[in-house]
Structure I
Amino acid sequence: MARALPGYGLVHDIAATVLGSLLGPKARVLVVGAGTGTDILRLGGVHPGWRFVGVDPAADMLAVAPERFAAHPGLAERVQLVEGSVAALDPNAPLFDAALCLLVTHFLPDTPQGKAALLRETARRLRPQAPLLLADFSAPYDGLPAPALLETAWVHWQRERDLSEEAIERGLAYAQRAIAPVTPARLAALLAETGFGPPQRVMQALHVHGWLTHRETTP
């Protein structure tokens, strides 16, 4: 993924830096779309007092994570992995101090059962004023370079990293088929509808934007 997506590593680095600036030495962090554990590895390695719950519907990806955690003594004991959605979490469990949702919501449709449902369920698991770090592809908007330029730059990035033309074409086709991005204005509206405050941009790499928001109201 790091070779195919500009800013992939930066997304995780910025998320770790921002959360590290906001949270204390002990914290419970919800990782939405935990996948193979990249977010948890990045955060858990530098914050030995943090505990994590990672959720993901992809059992095959979650199965890889424990193998990666095993290379870092003590990390696995601080992690709980849950197959499913945020809605599958125990509603009576203690509220989380923060949440990460990196490169996840752009795969969901902009419907009440899609992006809004995930954000609302995430808000319900956070304590008041807890931060949420989001990163997703953005839809075109005034101030963003033309889509054709962004795509050309994206292709150039991948060629520089020796991806084959076939792999590049597959990636572009997948992005067009699978990703449902929204504009920053629409994202702000979605967050307001689901219990969060206004988003603040903390990073951008071509199409990918990173945002910081906070849980404000009961969703």
Structure II
Amino acid sequence: MRAIVQLFAKSPFGALQEHMKASGECIDRVHAMFEALLEGDEEKLAAIAKDVSKIEHRADEIKNEIRDSLPRSIFLPVDRSDLLTVLSQQDSIPDTVEDIAFLLTVRKTHVPPSWREPLLAYVDRCVETFRAASEVLHALKGLLEVGLAGPEADALLAKIDSIGLLEWEADKAQFEMLRLMFDMEDDLKPVDLFWWSKIFREVGDIANYSEKTADRIRLMIYKK
């Protein structure tokens, strides 16, 4: 983890990119977890959830190393508090994936067969929002070289605007899943209604935290 310090010496966003990479490794497993759930493959689901837990722990280690390696004496091209806020928002993403893994494995939950396509579509919408936010973060290194200004900054701001649209699409997909759930409420146990509501909310938080991460980056650009 001392390599994080070296990353900061080269770029304040190098370590953030490492953290985002770990977040992406968690996100890479979200669709597969729901596929395993739909297939009733508890062993596969448990194995993926175990991987998620390990990766989330690594993301936490990177986060803590970033905080410990960022004394106020280090010169940064952006406000220190803004950088740490971006870190906090994006760290909520692997935390959320770990929460989803817990919800899918701690209890055997019935999945109506008719939910397969809309459920996976909802999951993929949220994952797509994360992918876009990850692209924004990784573009920052190049943008720093031009002073967070000019046509490059305008292009990145447009990308951030598109993330808001993706998050809105994810919200619509979540609403559709809730509608499907309540259409079947007479056929589902009360605990299933409660449990699926929690799952849907956690999945939606992937998109929510991704948008919040991008919005904090927008604020950094505007401050310059």
Structure III
Amino acid sequence: MNKFVPWVIGPFMGQSPESYFSHHVGMHHPENNLREDGSSTMAYQRDELLHFLHYFFHFMLLGVTDLNAYLLRKNKTTISTHLLRGERWSYVFLATLSYLNFRATLWVFLLPYVIIRFGMMSGNWAQHAFINADTPHNSYTNSITCVNAIYNKLCFNDGYHIGHHLMPSMHWTEMPDEFIRNKAKYIENDAIVFEQLDFFIIWFFLMCKRYDWLAHYY
């Protein structure tokens, strides 16, 4: 199943095989949105659409190159090998299908590739939009959490992003309990928690610079 999902289901959902694991586990969590994280939001003004577009297109055009360079720099050669194998297979697969039937390939694989990755990057942008510059390494203050949201019921409690960064291996069913159990730590660290919102709505509010809307759900 660990191979079936990324290699068979993944391409239908805009994912080239092995790329998500390589990025998320190989780089994003070890670097925790700091400068060496290729998907870090720290260098951007996170309520500016032009900054987000730069972030998105940089990821689309150079994301794999940056990720592989990071993996080699950190001597994570096995993950690098898996990443490049999946990317090469994806390019050959999509090129072959495009030659056979471009219209079908466009709708089934290429559009999901762009749409899903836009969603992933806008989601990550919102997850790490509010960063305490004095403690950028602190997961309580470089991530946010969304509670009491329909999104959590549909997406395996993905809204509990602070808890996910604190304990990346924690099962999704345990995340609400972790939040309740450690609520005092969230308060002590001035963690940002929203109710009834998901990351995509937060991203939209940020692009509109509607902090009054965000404050309503804070």
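Okay, here's what the table says:
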read-out: Structure (I, II, III) behind the derived value -16000 of helix-only ellipticity at 222 nm (-39500 (n - 2.57) for each DSSP H run of 4 or more, over all residues; to 500); value: III
read-out: Which entry (I, II, III) yields the derived value 1.53 for Cα Rg over 2.2 N^0.38 Å, for residues 36-115 alone; value: II
read-out: Read-out distance in nm of label points 7 Å out along Cα→Cβ at positions 92 and 164, computed value 1.7, structure in I, II, III; value: II
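Every read-out reported here was derived from the displayed coordinates using simple, explicitly stated rules and does not represent laboratory data. The shown structure was predicted, so the numbers you read here are calculated from the model rather than taken from an experiment. Cβ atoms are built from the backbone, for glycine too; each structure is taken alone.
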